[in-house]
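Asker: Multiple structures are listed underneath, in structure tokens.
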Structure I
Amino acid sequence: MAKNLLKAGYSLVVCKHLDPRPVNELVAAGAQEVASPRQVAEISDVVITMLPDSAEVEEVVLGENGLLKGARKGLIIIDMSSIAPSTSTKLAAEAEKRGVEMLDAPVSGGETGAIQGTLAIMVGGKEATFSKCIDILRAIGKSIVRVGDAGAGQVVKLANQIIVALNIAALSEAFVLGAKAGVDPKVLYQAIRTGLAGSNVLDAKIPTILERNFKPGFKIRLHHKDLKNALETARELKVPLPLTSLVQQVLCALINEGKGEADHSAIINFSERLANIEVPSKV
């Protein structure tokens, strides 16, 4: 995503990180490196954050060396992390007190979408702020939709993550059933992919599953975190999510088996273990 911003002609400041490799790669591509989020804010007009969860975003925005400590009035923060909607709302309110504008803009599309600049971006925040940032977002995404005020982008991302997780769980059970019954999984895929059961999830995940390629585009531990946030938000709103809760437990089991760093398509490993069959097995 940062490389796509550079390709689009934006000057980029990047923050020193525990893992120096991506920072060094971006510096070699023309970015400037600084030592803290505060320093990023001091010399930037727009800051993009993308971090694992709510606690990390709060630290980067509100911490002692955080963005708001170095922010000038009129700075815009675009948080592209996938976090709890309540945290996004809280951070937007704190930013506004300091004259800083903020958008929550989580993404969908995985590693491929990030590399190709075709991410779906779901944006929460003020319309005027969104309009100021649309060209920046177009440099890294293809579908960019403002979905409401602060926090709304995170709600939509949680909805997205529920649908993706349940899709993968459903196709996992379906293909395990087919394999156990002796149906060639490649034939099963071709037979259903253009019908009502077809989906982007099916097309993205079944080819890699059949290759037994679970190199992460999106890790199981991150999807587990997203469903945790979905369930916590649902609890606050008194919305029952029984299917989401079940799939989150499946993800928890896979993490306990040491598969937290695998792609979320490895959800199928859970169903395979229960049925004692591997989907690409010869039938």
Structure II
Amino acid sequence: MRITDAQPSVSGAGEDAVTLVHGSGATARIMRHGAHVVSWVDAAGQERLYLSSRARYGPGEAIRGGIPVIFPQFATGPLPKHGFLRTRRWSLVANLGDSASFRITDDDETRTLWPHRYTAELSVELAEMLTVSLLIRNSGDSTFSFTAALHNYFAVADVQQAAVEGLSGLVYVDKVADGTRCVEEDAELRVRGETDRIYLAGPRQVAISSALGSSSTVIGADGFGDWVVWNPWRELSLSLADMEPDDYMDMLCVEAARISDPVVLAPGATWTGTEVIGAT
């Protein structure tokens, strides 16, 4: 089903999407599929997230754009790519009009893939900024470890004019160059081709300058530690059925992530990763 087929809902837990509204004029929309934020319109009326016009959702499908929830595996490995939370239906547990929370737990299918009991909760709070928090609880009787991310797809007017600030001097893993480790020498990261980098032990805040016109998108994170920057560029975009070939010019992923230092969670313990996104 295409994203546009789902009708937003402010009150019903049985609907496919929830729309939040703040007194500032800002809005946000979250799908129950993946607890996936697919829209954030700031107080000035500007959509700050990229969502592919070809995006689809349904059992086993990941929505292209917005803010996918990544757990318990980042990228590829023994589990489905980026884990399984982004392709499953969550329960809406609270909706206060300008905030909402969603929950999902393990089941027979997930335990076949990953033999652990967990509870995941995603909370979205809308104000002049957008706050997204992911909580993971170990509901079982054995310790487990995981990696996680909030895979932000941000809208940009022209990815070649935008720049990511705050990464200078950091070590990064260049996945386009077969995992080579490099040091970011530039004061600003500018994208000029396919980019897929994991910046290790980064700052708590980065920004995309000139994201939309003269405005910037600022992302603060707590509990994550790493940053991922991704843009498929033209050749890879052509291979993505759920993305228009030229859309790579209109988006840039800057993701709060926990990759280099996986979370180790004892029975009954919880971990929370939070990001706060603003426009300047």
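Asker: With semi-axes √(5λ) of the Cα gyration tensor in Å derived from the coordinates and found to be 37, 20, 17, which of I, II does the value describe?
Answerer: I
Asker: Here FRET efficiency 1/(1 + (r/R0)^6) of positions 176 and 240 (r between Cβ atoms, R0 = 25 Å, to 0.05) has been calculated and equals 0.95, so which of I, II was it run on?
Answerer: Corresponding structure: II.
Asker: Thinking of I, II, which structure, once helix-only ellipticity at 222 nm (-39500 (n - 2.57) for each DSSP H run of 4 or more, over all residues; to 500) is computed, gives back -17000?
Answerer: I
Asker: Continuing with this model, one more query. Can you say which of I, II returns 0.95 when FRET efficiency 1/(1 + (r/R0)^6) of positions 112 and 192 (r between Cβ atoms, R0 = 35 Å, to 0.05) is computed?
Answerer: I
Asker: Comparing mean count of other Cβ atoms within 10 Å over residues 104-111 across I, II, which is largest?
Answerer: When mean count of other Cβ atoms within 10 Å over residues 104-111 is computed for each of I, II, structure I gives the biggest number.
Asker: Out of I, II, which one gives 19.0 for mean count of other Cβ atoms within 10 Å over residues 72-79 as computed from the coordinates?
Answerer: Attributed to the structure labelled I.
Asker: Any idea which of I, II comes out highest on relative contact order in percent (Cα under 8 Å, 6 or more apart)? Show your work: numbers first, answer last.
Answerer: Working: I: 14; II: 18.
If we compare relative contact order in percent (Cα under 8 Å, 6 or more apart) over I, II, the biggest value is for II.
None of the figures in this text is laboratory data; all of them are computed from the coordinates on show. Computed from a predicted model, the values in this text were never measured in an experiment. Cβ atoms are built from the backbone, for glycine too; each structure is taken alone.
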